[in-house]
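Right after this note come the structures.
Where a number appears in this text, it was derived from the coordinates with a stated rule and is not lab data. Worth saying up front: this structure is predicted, and the values here are computed from it rather than measured.
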Structure P
Amino acid sequence: MQIGRIVFFRFVIFASLFSAAVFGRAATPAPDAIVLIAGDLHSAYDRTAQFLAHVDRLRTENLGVPVAVFINGDTFELGNAVAKRSAGTVEFALFTALAARVPTVVNLGNHEPEFHAVAETVAKIQATGVIVLAGNVLNPSNRQPYAPATTRLKLGAREAVVVGLTTDRLATFRVAVRPELDLADPVGWAQQHLPALLRAAPLPIVLAHTGLKADRAILPLVPDGTLFAGAHDHLRFVHREGRTVYVHSGSWTEFISVARLRVTAAGPTWSVEQQRIAPDDPADKTLAALIRATLEQNLTTEETAVVGRTTRALGPTEAACFAVEAARRAAGADCALVGATTFGAGLPAGEVSRFALDACVRFDGPLFTAEVDGAWLQQLLARCNQGPDTPWANRAGENLVAAAPAEIIPGRRYRLVTTDWVAKNAKNYLGENPPALTEKPALKLKAAVMRALNP
């Protein structure tokens, strides 16, 4: 009898272990809901159809679980000549496809009105079935909002209250639409509105296309257990404060944040996994075909011309580092610093077209140089090249991609090169007492990168 019991218990244990190993989900209860978060997509056509297929795969893997998609601003990219000429054909097709599958929310970013007036942009996005939020954006002609500040979504047994707000840096919006915008300071707006909007929310969610600097001031205002998605700085990380999760999902659709909700007696709890999307991932066939056709119809001979070559494909982060090193070499400098948002897509293996180069290096302009002390440079480099593992204390919204010596010696002088954008916004990037920068008109960023692509 005793032997029989031992055998039975062993069988039960084996069966449990086997079930968990084979079926996986038996050991982990299904989440109550899943929220997929992306931001700063910027017309990344090499990953757009893959992104849609990724959403479909996650839905298939989680049958019966409510799923929603949140796009936290900057779906469009004026610098993408094809997106501009087609007036966002691909992006609107993506919105339509997403809205047909799952509840989809778009928080208005500074790059949404790239091809149309603000009101027309909002109306066109809403026409796809997508919900648009823009909490701190008013029409100055009538003092009315272009889109609501909040929406309510049913996520499983609970209702989410989703709030959206965006940056008030008018200079980051397209010149033509700036007169159409009355932008409230996001921190002041959040202090005035967020407590009331979220106080009784069963599931509080914030979409902020405001940048990390503003978010640091907004974060203490949200209830414990909030899902807080940041964007605008092109950062990628997950930060926790109590049960609140603050997440940045990167840029150019290279990653998607998968937030899984579990409701416990203590309240809602979020776990976040950041999943990579690669150009060679499975793609939605319909959207992929539209992208190919749109490219063929709109690319010029100049844009398809080969401007250089690579020995292997470079992802967005690798390509940015390659470009910064190219600037350092072109200037004969010890160190190069370029704002992370200057860069976008990666570079393909082999031939690099002008279109691919422009997608990688979004902005051009003259380079600037300065002589700096090693101690100052050490302090600045501590918050450069921010990645998922950068300590919270070292995180800054104005992230710089740096190419620098492995060892910096205090007291030694170093030659620094940077871009005109950093020079124009020196206090934001380099601190309250930035060095004196000298323009080098003969040196430009894209020319430096092309030189590196043609050694």
Structure Q
Amino acid sequence: MTAQQNDFSQGSIPRNIMKLALPMTAAQLVNVLYSVVDRVYLGHLPDSDSLALTGLGITMPIVSILMGLANLCGTGGAPLCSISRGRGDDGEAERVMGNAFLLLLILGAAATAFFLALKRPILYLFGASPDTFPHADGYLTIYLCGTLFVMISLGMNPFINAQGFGRTGMMTVLLGAVVNLLLDPVLIFVFHMGVRGAALATVFSQALSAAWVLAFLTGKKAILRLRRENLRLEAGRTRRIVSLGLSGFFVNLTNSLVQVVCNATLQRCGGDAYVGVMTIINSIREVFIMPVQGLTNGSQPVAGYNYGAKLYSRVRQSVRFSVGVTVAYSAAFWACAMLFPSGLIHIFKSDPDILAAGVPALRIYFSMFLFMSLQIAGQGVFVGLGRSKQAVFFSLLRKAVVNAPLTVLLALWMGADGVFTAEAVSQLVGGLACFTTMYLTVYRPLGRLADGEESL
């Protein structure tokens, strides 16, 4: 695919978005299989008594933070590359990418050292018990040794997608996921490695994905290449990358915060079984929210390119299309969650106690899923157009300001059900606030500008 073919100022907006979104959605779905497949296999270990699955769930806040650091660089740098490409400045786009890559390496090394040194107190703080700690520790220790592989794969793949190479970006995660899918049962069941086998399979597969990403970005097929001379931190670019990427980081950080609060609260209200239920629900959410995120990520390069080219009518068209498809998909998933909750839970665990607790919890948790998808769509617009402050604010609002405090308060009144109700309320409040703000401050004002005028 040539640079001319990747000119998003030409052709159908829906086609341009779907050309990126479909492989990116597939990539997102495949990517989430890394952890979800681990949980499926561990949930069906003989005589596990849910402890392996629960132990893995306790490590998820740390994994979420590491992914957030990768998103800080990826979602912070990739939209800036798209905007620079739209302005015809490929040199600046390459400098942004090199800056982001070096920042990613520094953050990854620092995070690895930090969590390895403090993993025991952190895991107990995050809801581990004496029974689940060995499982959580076994998984996390190996996973942390492969942190840089995970971060390179996740953090640099957006720079492939931003150039319009959606299929190549999909292959990044497809390669790793297939290897992970094959290695998981071998290491977990054949070699009897349990959670350590799941972690080792993930690290090895992510190493292959990282190698694929670097091979492409340094190769001849890339429009924007990762060059040695651009591997340096420059204050201005780093500040812009971090400022814009904070949205993606805070999404993961606040998710981590809420997971910690939820796990600790559920441990107090219902014990390890309810922590296991939350692990299952989070796994279902990760799978079903990926198409929304894939569509949003697919629209960002298109919107950012046209925004940089001052083609505001095409920016508005991209917003309308992505929001419309998001709403339709989210409504379909909501119906599935309401009608077939036991079937979804059964994929991970067949234990009668887990099913009895999980079915009502799942229905409560996903009751306002439609509004959560509106927030993702709204934040995607902010990020795609470089509006970092708004994106960061709404990331914090839903999770840190609404969800976390409500989890504690409602649990005092409703017990474990209060934890899941708090999530539903936060989806409603955060989704309406974010989408309404995006409409009033971005979509409508762009409609008052003619193509070619100076931006807002």
Structure R
Amino acid sequence: MVKVDAKEKIDEILSRGVGEFIDPDGSFRKKLENNPEKVVIKFGMDPTRPDIHLGHAVILRKLRNLQDLGCKVVFLIGDYTASIGDPTGKNKTRLELEQKEIEKNMNTYLAQVGSILKREPEVFSWIRNSDWFTSVTDINPSAGLKVNFSKGNNMVGVFNANSFIGKALLFEKTRMQISALKKNNIHTISLSFVLSTLRKISHNRLMERDMFQDRVKNHEELYMHEMMYPVLQGIDSYVLAKIYDGCDLEVGGTDQHFNMLMGRQVMTNYKQVPQAVLSFKILEGLDGKEKMSKSLDNYVAITDEPSDMYGKIMSIPDASIVNYYELCTFTSLEDVKKIERKLQDGKENPKDLKMQLAKQIVAIYHGESKAALAEGDWVKKFEKKEIPDDVEEIKVAGNLMETLVSGGVIESNSAARRLFETGSIQDLNEDKKSDAKDEPVLGHVYKIGKKKFIKIV
């Protein structure tokens, strides 16, 4: 049973930065307080890009708080569902990823997650959903590949990988943690099981999702595999509950709320104790408008170099400062409120607050000394160049020259070419002269001539 001070920590975990907490009968809260070491928490990510960003880290640091109480975090890598593509927040179908790209991205995730979460087996496990969604018949080896079959120390035979036996051998080799878990409790999800699950989920229920309604309303295509994505995520929760003798909580952003509730429905349909759901506020990206997203390229990766991370944080709009303090730092909520009042009253320069913010965030992922160096580097690059606080912002519209002309910063292509040819256009983030064909970088500040500054948003 947790102590009084731990209950206060639980209060903060379940409230700070939280969008919604679904625990209708209070059973999860009770278990968390009385038997935290028996709590199993699911957090899933599809490896669509190699980087984990600050938006993910908001959740990961919450999970670390729960690990500190004794809870077990199961990190589910959605390598199978990544090939489908989560439709969340998308007004068009995601492009299908190749398996080799998924594998490459997946291999980076564990190291990054391990920089925040404890990796001891008592409080951490990881698994990927291809372990149950992939069957022997799905294996598609390269032509001519051979597979060795050994029994003990003896070689039994060599099989063509495209044969049934060869595919079965490859299948066994690709399963990640079966031996370490409860082998009898994990099984391939068959088509008949999926169909049985779908019989209990109506089309009307799936169409309750706002984004699906928007697609239909706007006469945009909505494909069946996209509608099935929440169901597959729900099946993930069902399988984890079988492997770990329960799945008590699923965490994610508020944009994952529908998917996580589907997990509750699938588990209930199969007579399992339904998971509680904890959704967190969405961290906006560097543009201050859309959510931080790998696909939108408006993110700060937790593996970014200290100076790059510092510079990106300094590029966020003033309106995002308070949210970043609440979601991305250890600043007390009381102090966050003070910062909010200072901004509202105009009693402190937003740039100074962002510098403090950037230093804190860099220190979390790289340490205090590197944060100090990153701050010093930024001051040398920017403050000494006397960049104004009210830098004009323009949107990307092609290459750098096209963007500057389209945004009205330079009157014509010929005038832009002259400035580029004379080295009069500089990317201050990279501290280098720019070329007309360069791709404009989101969040970067460019100097045009001697006195004009613009920021790409």
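Suppose helix-only ellipticity at 222 nm (-39500 (n - 2.57) for each DSSP H run of 4 or more, over all residues; to 500) works out to -10000; of P, Q, R, which structure was it derived from? This value belongs to structure P. Taking volume of the Cα convex hull per residue in Å³, for residues 268-395 alone as the measure, the highest value among P, Q, R is held by P.
Source structure of the calculated read-out (Kirkwood radius over Cα pairs in Å, 23.5) within P, Q, R: P.
Please state which of the structures P, Q, R yields 278 when volume of the Cα convex hull per residue in Å³, for residues 148-419 alone is computed from it. Answer for the origin of the read-out: R.
Compute mean projected area of the Cα convex hull in nm², for residues 236-299 alone for each of P, Q, R and report the one that scores greatest.
Working: P: 6.1; Q: 5.4; R: 4.8.
Going through P, Q, R one by one, mean projected area of the Cα convex hull in nm², for residues 236-299 alone peaks for structure P.
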